[in-house]
Structure P
Amino acid sequence: MDARTTGTILDRIVADRRIRLAEDRARRPEAALHDLVEKASPAIDFAMRLRNGRLATPPGARLRLIGEVKRASPSKGVFDANLDAVAQAHAYADAGVAAISVLTEPDHFRGSIADLEGVRRAFGDDAERPALLRKDFIFDSYQVLEARAAGADALLLIVMMLESTALTSLLAETRALGMQALVEVHDVAEMRVALDAGATVLGVNNRDLRTFTEDLGTTERVAAVVPEDITLVAESAIRHAADARRMAACGAHALLVGEALVTAGDIAAKARELMLVDDVLSEVRA
């Protein structure tokens, strides 16, 4: 299984990830990961969290929120080099997010698998905890196994960087371990590839990875043709209530938000601003 060349920043990230992957395999063989998986608690239903929320979700919330633990990004630089993953995750949970995305890519996002492990330990046996998503650049079976061993309930698969056969295989391996996948697309053509592979939770990235430009219309275009039974997540470029309202109006069930929450002075207030919207577009188009 392997990634494909995209002509975008994904190629550089994946090249660095290959080096790290070899180091990870040497440090912790698959047998050790299998032992951890055997002892792990069952995964939380990621899609159900995104549809139904948690008891801590604010009453009347129109959208569910995936809060992202994110120190940096290639397009925006460093947000907070000293971000405490566990403290941030607790703040998100207290704010009522449905899920938490933990970036585990070390070279470009300054994350680690240890961040995910720490967040999972911090929630213990809490059945009402947010679902945990491993966000990384996954192209190898080892990474899928590693995600579950670290306590992930779900992981990210990016259509742009995976051959269709690899996507289908990684999806099957993810499900075999009791997890779900957030399958990321950038346009309608990629959406069709994702659906053909069996995706049921679709993430639409509003950021063009070739130019880094952002366009909320990306989710709107995909949402117009996505089947109703698919759980739809809007990703990137969502910072204010008006952005969230547009995503709700086109049918998104959830938002994945990193920068706006990491840089917010009041995480709970920003989370409520994004969740508590209706689907009226008058304010957006007035």
Structure Q
Amino acid sequence: MLMFPQINPVALQLGPLSIHWYGLTYLAAFGLFLLTAHMRLKHQPYAAITGPGAWSAKDVEDMLFLGVLGVVAGGRIGYCLFYKPMYYATHPLEIFFVWQGGMSFHGGLLGVIVSQWWFARSRGKPFWQVMDFVAPCVPLGLAAGRVGNFINGELWGRAADPLLPWAMVFPQSGSMVARHPSQVYQFLLEGVLLFVLLWLYARRQRKQAQVSAVFLIGYGIFRFIAEFFREPDAHLGLLSLGMSMGQWLCVPMVLAGMGLWLWANGRAQVGRP
């Protein structure tokens, strides 16, 4: 079995200023969004839209700015509500202590949805057209975040067979038990594989909301699978039916995606407002 390499979470120290790898992975995520979003501008139906509703590089920058606000606010609030509601109900000021850690993907997703609704409303663009634009640009950013989780030695996996070639000991877990490197699993599933599948699906014109629906279904399924190998949160453990909180949050996500796809499939329009 492998030993976690004990990577210094601080990438660069400049006097009192510490630049952490985790922060750099967030910057990488934003950079990957900009790169893929500019490529999306060349895809249909966005490249064909002209006039007041035309898409531009400025739109991409504004979407990213609002998306970052949505991720941070939604991710933090979601963590407080989904994972430690009683604690933060009695310590409300600590909700703002983001430097202490604690972010939820599902909360961040809700934050992004709200931020992009605001963008669509302010620019007079159809909401689902905006969400379908964003969806394929997200997974690589999620992959970058999982790299940060691995470097920090956090969110380690459940106990694994020591004979598993890639089983890894995470001393941060407080034991020398061989574990699944679940951060790597999530990097590959929710990040790389979801990106490839979604990017290929979105290359062809689809009915509005179908690309968003596939994102919800794909992420929900891949995260649900990865949770079987990820150590549940210590203060929650496994919940009903032996499922983790992450899995329970994925269930409505997948159902919503399926319902959204069927709803979109019943519409006559393809890609355009």
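Nothing in this text is a laboratory measurement; each read-out follows from the coordinates by a stated rule. Note that the coordinates shown come from a computational prediction; the quantities given were computed from them, not determined experimentally. Cβ atoms are built from the backbone, for glycine too; each structure is taken alone.
A few remarks follow.
- Distance in nm of label points 7 Å out along Cα→Cβ at positions 82 and 106 - structure with the largest value, from P, Q: P
- Parent structure of the calculated result -17500, given that helix-only ellipticity at 222 nm (-39500 (n - 2.57) for each DSSP H run of 4 or more, over all residues; to 500) is the read-out and P, Q the choices: Q
- Taking Kirkwood radius over Cα pairs in Å as the criterion, the top structure among P, Q is Q, with the largest value.
- Of the structures P, Q, the one that 48 was derived from, the read-out being percent of Cα pairs over 20 Å apart, for residues 58-193 alone: P
- Structure from which 24.4 was derived, mean count of other Cβ atoms within 10 Å over residues 154-161, options P, Q: P
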